[in-house]
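Participant: What follows is a set of structures to go through.
Every read-out reported here was derived from the displayed coordinates using simple, explicitly stated rules and does not represent laboratory data. Just so it is clear, the structure is predicted and the values come from calculations on it, not from any experiment. Cβ atoms are built from the backbone, for glycine too; each structure is taken alone.
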Structure I
Amino acid sequence: MANRNVTELHEELNRLTLEHTESVSAETFLGRLDEAAWLRQQERLKRIREVSADLLVALERRAA
């Protein structure tokens, strides 16, 4: 987690989620993604999972 606080993690998660939503909307309404865009989407999903896990750990530590 590299000592990131809850606010930083929450902000990154919000940003990544918004980017992903925009990407999926573009894919849905504008057509298929090229391979580079698809790879970016997959990397973004991986990062969303990582940040979500880090955020849960940070919230648990803060509650303890």
Structure II
Amino acid sequence: MKIGDLVKHPAGVRNVCDDMYALGIVLAVDRPQNPPGEAQVKVLWRLQQNYLVYHESQLEVISNV
């Protein structure tokens, strides 16, 4: 996963809002310096003005740059 990828949040689509969490753009990916931590991804969702942060495993890439 990298900056510019289009993603969806499968759990959000099923449980919260299928319209909003079906399409977002990755703004940043912060990978831990000392593994085994999981990368954190900042995502700007459509219809939102601020980004939200997720673990990489919570998102699914639907189109990559």
Structure III
Amino acid sequence: MTTGEQVGKVATATVQALAGTPAVLALVIFNLLFMGVVTYVQYSNGERWEKIFELVLKQCGGDK
């Protein structure tokens, strides 16, 4: 049995198990979406702080 076949069987079994319990499937989907939103917010926040830091350095004479 190849690795691809094993992965396919595990994926099929996982989908069948989640289809039998819709509450767990909903939680998995919610968690994936939540992690995506948190990642996006943190990325945006990092860019904002980088811009603020650059402005502070420019105003304090850090570009000499």
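Participant: Matching task: 0.97 is the computed value of Rg/Rh (Cα atoms, Kirkwood Rh). Pick the structure from I, II, III.
Facilitator: Going through each structure in turn, the value belongs to II.
Participant: OK, next. Given structures I, II, III, which gives the highest value for distance in nm of label points 7 Å out along Cα→Cβ at positions 5 and 53?
Facilitator: Comparing I, II, III by distance in nm of label points 7 Å out along Cα→Cβ at positions 5 and 53, the maximum is at III.
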